[in-house]
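In the part that follows, the structures are each spelled out as structure tokens.
Every number here is computed from the coordinates shown, using simple stated rules; none is lab data. Because the structure is a prediction, the values reported are computed rather than measured. Cβ atoms are built from the backbone, for glycine too; each structure is taken alone.
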Structure 1
Amino acid sequence: MKSLIIAFAMYSKLPMPRVDWEEKALSRALCWFPLVGVVIGAVLYGWMVLAEFLHIGPALFAAFALLLPIALSGGIHLDGFCDTCDALSSHQSRERKLEILKDSHTGAFAIICCGLYLLVCFGAWCEVELTERTAVVLALGPVLSRSLSGQFAVNLPNARGTGMLATFTGPMDRFKADLVLGIWAAVSGAAIAVTAPAEGGAALVGTLLVCLYYWAMSEKQFGGVTGDLAGFFLQTCELAMVLSVVIAQKVVAIL
């Protein structure tokens, strides 16, 4: 139970009781990371159902669809996205990029990339044609993204060897954690594909492309992953899924 509380306390803004961050609890906390996505996805699904019932317009619908996951996560992953954009845009050495990730100051490229990310994400949500099946696919997105983010954290080397991500991955049984996170990823991915083959299949293709890019980029640019890079992956993955669903809907409509 402590590991569950730690996972929600770290990766969400939901109120949690205070517990000691013991090594045994920390070693299992990342396995509960996808459950945070379940809660976020459930709230997002509720908003989609409500918006459809009340015939809310595309702009307001998209604004809250964009806002809810960020608000419920406390913006921790978007912060990692911004820091990573700053580091990547610096074109400095690997060591300097890792220093930029640690820097608490916000650079110009972080602001630019964040603005562009929010703009594209808002535009994508505006284009979503809501159906019951599409809503389920999009609600499962936060579960799959967190499952895969956890798996990358377990399997790729830690670029810094210290930091919050290392606090979670250091004491864990990597085999068990990878197995649990793999089950989360397999179940959520299968549910996405089965629920809506066209939109869900497109979402999985978009996710795969982001995974390949993230793997190559993190190894080449940083020599592994960090907490900020994990946030970058999660935000990019969730945007790719929404965009992929929209593209699939447009293609199906043409055909």
Structure 2
Amino acid sequence: MKKPLVGIIGNSYKIDNKYPAQGSGTINIEAIAEVSGALPVIIPSLPNYFTIAELLYSFDGFLFTGGRPNVHPSFYGEKATDAHGFFDIDRDQLVLPLIKACEKVGKPILGLCRGFQEFNVAFGGTLYPEIRELPGRMNHRMPPEGTLEEQFALRHEVIINKNSIFEQIFGTNKVMVNSLHGQGIKKPGKRVIIDGYANDGTPEALSIKDSIGFCLAVQWHPEWNASSDKVSKPLFQNFGENLRLPSN
């Protein structure tokens, strides 16, 4: 039986700080292959080499991953400051219209961390450049030191809205997640439903109102230990099930 093909949005980086390259974390690939049961293919964030229509035709779904660069604030009507960090304009120009196009036709898409923020911006929402500076908010950033296991360890609770798609997937309305992000949703975009919050009020899970297909995103990194984590595994399994629906 043919496996569905999932495009994993890549990130720009430099080998030895000088050689331009494109890539994605191995854990993203493992989550799609091992838990969603699909064939993972990294899509370079170089929008000049293909069209949105070509991507929609070629892939059964897309994973919008995390990444160190942030969405450029010009895409949500604000000016860049030092607090916004650094950017990957090529990725912005690729993913924002791709998210909208996938949602319109019901192509299954899943956003993680930066991908969560991209979903919001794609639908007209805005972002805080540094949520740890907001009154009453915790520091959601990745711990600067420690092993990967320590940096990706579960750090805080997320309260899931009752009767939401996420409660159906997780089977509960309280989950523990990791936390490795600096920015967060300021104003939700049009049709963006915030389905889960951290205890400090930070949005952590979203869906798109009246979407005809799987169109979900989370602020944490469920790709870590996706095959065994009791929150991550059902999320990627559900994504995989939707990739196989006849309409897709």
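Brief remarks on what is shown
- Structure with the greatest value (metric mean count of other Cβ atoms within 10 Å over residues 63-70, set 1, 2): 2
- Among 1, 2, structure where FRET efficiency 1/(1 + (r/R0)^6) of positions 111 and 151 (r between Cβ atoms, R0 = 35 Å, to 0.05) as derived comes to 0.70: 1
- Looking across 1, 2, the calculation of relative contact order in percent (Cα under 8 Å, 6 or more apart) that yields 21 traces back to 2.
- Label whose coordinates, when helix-only ellipticity at 222 nm (-39500 (n - 2.57) for each DSSP H run of 4 or more, over all residues; to 500) is calculated, return -6500 (choices 1, 2): 2
- Given 3.3 for distance in nm of label points 7 Å out along Cα→Cβ at positions 79 and 135, calculated: source structure among 1, 2: 1
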